[in-house]
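Pasting the structures in now, so scroll down.
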Structure P
Amino acid sequence: MKVAIVGGGPSGLYLAILLKRRQPDWSVSVIEQNSADSTFGFGVVLADSGLNRLQAADPQVFEHLIEKMNFNGVQTIEVQHHPIDIQHPAKGGAIARIDLLHVLQRTAQEAGVEVRFGVRIEHPDELTEHGLADADVVVGADGVNSVVRAAFENEFGTTKSFLTNHFAWYGTARVFTKSALVFREWRGGSFVAHYYPYSSSASTFVAECDDATWRTLGMQAMSNEQRQEVFEQVFASELDGQPLISNHSNWRQFPVTQNTHWSVGKHVLIGDAHTTAHFSIGSGTRIAMEDAIALADALTAPVAAGEPDQSALARLAHFAQTRGPAKDKLLNASRKSYLWYEHFGEWMRRYTPYGFIHAFMTRTGRLSEERLQQQYPELFAQFQREGLTHRALTDAEPLEAVHAR
């Protein structure tokens, strides 16, 4: 089989590695518009459950990533200058995006994958110019602005919309000892910062405000440098004199991109090219790499004795059937999370600090009261003392009312 992968980010490179390891005789090529050393952003998070799947799919890549990662099991959630430390039961980790890419680039090339950097295409038809017109499968691993998806949007059933909050990704030389979410009101505006260390010398710092704040403070008329200065003022105590560092840190509103179908003919989408996962669940890179695992499984699955070999198109259909339900659960959590964040200013004003944290932790519906008690016993005990758990409420008093006390 001949596979052309458009996009040399984590999902595209990881897919190429898995395919070439399992089928050394296959022709696997990656087309990436940027150079090998180009990266946007700073550190990315890989949760423990995602790491377990990476370990099962390819232990060698897993070990190389672990060597580069920064682990911390404590997160601070601060609401209106009231910080609360939360010990997570399982430790995820963060890694510099450039380190992640370099590990995958090196492993892909060692496996025999042809990786072409600095090659930009505007349409899949242009693969002809690169000797890939006869590819059996063309993978769009090229992110939210996917050219593979754009060529067949009607056929994929693409829908697009934007959330109202505004955000930008920064870095900082301040190396935080633990990750944190800081929700704060400042000059009548509602702000949130999410920061975490990803190396011994730097941290990621995601800055966000709601649309009312954006308009009230006139941020739409500011330059990116002026917006950065606003956040350096709002979170001056956290930054401790260190400036934010920009790396193409443009302010934007999150694009919600979805597709009815995973594949059109021989063209298939993975990662953000298929569906964007909101950064508030901290799983975008993980979900994209798990897409790659599922697609590699579908394309390389052995055929039982006596059965005819499956065509590439049949295998793509099987990929959609198997990956779709699993990813839908994560994307449903993503949707509930970003809808909650769209109103975080209201929740700050309405809830007590512990009420806010309870609402935050249960916002996606994936953390039940039973799991909350099992995984966070000390925090759950405090919720009980505050009257925030279902078992602590009377039938006459709804949970929303208690959050707001």
Structure Q
Amino acid sequence: MKKLYALLAFIGLSYLQVHSQFDCSGGRYYQDVFPTYTLTSDVTYGEALNVSGDLQSLELDIYQPEGDTLSQRPLLILAHGGSFVFGSKTGLDVVSLCNKFVKLGYVVASIEYRLGFGGLPNVSSATQAVYRGTSDMKAAIRFFRKNFSEGNAYRINPDYIFTGGVSAGAFTALHAAYIDQESEIPAEVDPIEFGGVEGNSGNPGFPSNTRAVVNLCGAIGDTSWINTGDVPNISMHGTLDATVPYGTDLISVFGIGLLTVDGSASIAQRMNNLGIEHEFISWQGADHVPFVSNANYQDSVYQFVVPFLADFLGCDPTGISAVESSLTLDLFPNPTNGTLFYKSNITLTEISLRDLAGRTLSQQKSPTLSSGSLDLSELPAGIYLFEATTSSGTKLIRKIIAE
């Protein structure tokens, strides 16, 4: 059955890469083109035994752009955080993301998944908790593909399903994407009891593969589960995260050290080694999920995740703000460890350099500015944002890498 799923996914991807192009007109998928949305709450997508041995109904909320007439839209499935103990599909950490991406033109689903350790957590119970969430994420993906085969009530494109999550929710998305072989099932998980690679949370017979993963401050049990040919991801993580390790380290719940996991930095290194497409954004000096309470970090999420996903749709985003196609802004060399030169074919009234926390590091204003340079030699290595404003108020935003 796994070979059949892989074949179906390959056929679908091959066809779409040649023949499919999403309509990105009007800034769709990288600008807020839909001011309102419809919300369908508490849709049952599966059921499974929870940690107490009771059969739990699994539900999700579906956000759709109001007034959208397209018959097929990309789907983003998100899972909330909460250390596999608490959290909700209506939590601020995921709802803010749902509100953003539905306005871009995506169908967005926020899922609940089974929580709990059945007492004080230990290596076995923690691993099983992650696996239950992983199985639920896969069931949610299958739910939408099943619905597509039955009439496609939510008007999604089944070949463009993206998955992601925040903290524990990112664990579920990462494991769902990269545990795809029986040999990768952790030793603490009984394959029969937990339903093998696909899990037993519902909607059997449909593929659970994803197009790409959005990892916001999550981790994976072992980066060796990521292999050549696996799907891309974008990871964002604070370097001083005291909850989920930035790299490879011991993770704790309620102060109890449980197991060693590989955080976003280790995931990025594995992706680099294998040559898998990915992006990794380090929030220097930031703790866990800083975007939940800090608007600047939330803007940073959108600055990178929006174009990352839009690229899979065949769109050519050049920033979250509206940018006319005739405008050009060249930055070179990039990456750089010294002087950065910029040049535009139109007059710029202001340029600024910001870090990922939104702090302005330098700024220049002039009514006749179109080229110049910035000295970045004193900046710590990392990712920064170069923002240029034209006389009409249009903003062009580019990513800069300082080495």
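No lab work stands behind these numbers, since they all come straight from the coordinates. Predicted model only: the values in this text are computed from it and were never measured. Cβ atoms are built from the backbone, for glycine too; each structure is taken alone.
Given a value of 4.7 for distance in nm of label points 7 Å out along Cα→Cβ at positions 109 and 357, point me to the structure among P, Q it was derived from. Numbers along the way, then the final one.
Numbers: P: 4.7; Q: 3.8.
The value was obtained from structure P.
So distance in nm of label points 7 Å out along Cα→Cβ at positions 69 and 93, computed for just one structure, reads 0.5; which one of P, Q is that?
Details: P: 0.5; Q: 4.0.
Only one of P, Q returns 0.5 for distance in nm of label points 7 Å out along Cα→Cβ at positions 69 and 93, namely P.
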- Message: To test your reading of the models, identify which of P, Q gives 1.02 for Rg/Rh (Cα atoms, Kirkwood Rh), for residues 61-276 alone when calculated.
- Response: P
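Say we calculate FRET efficiency 1/(1 + (r/R0)^6) of positions 125 and 237 (r between Cβ atoms, R0 = 41 Å, to 0.05) for every structure; which of P, Q gives the highest result?
Working: P: 0.15; Q: 0.95.
Greatest value across P, Q: structure Q.
Just checking, which of P, Q has the largest value of FRET efficiency 1/(1 + (r/R0)^6) of positions 181 and 349 (r between Cβ atoms, R0 = 25 Å, to 0.05)?
Numbers: P: 0.90; Q: 0.00.
Going through P, Q one by one, FRET efficiency 1/(1 + (r/R0)^6) of positions 181 and 349 (r between Cβ atoms, R0 = 25 Å, to 0.05) is largest in P.
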- Name the one structure among P, Q that helix-only ellipticity at 222 nm (-39500 (n - 2.57) for each DSSP H run of 4 or more, over all residues; to 500) of -12000 was derived from. P
- Task: For the read-out percent of Cα pairs over 28 Å apart, a value of 47 was computed from one structure; give its label from P, Q.
- Result: Q
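Going by relative contact order in percent (Cα under 8 Å, 6 or more apart), which of structures P, Q comes out largest? Intermediate results must be reported in sequence, preceding the final value.
Values: P: 19; Q: 12.
For this comparison of relative contact order in percent (Cα under 8 Å, 6 or more apart), the top structure is P.
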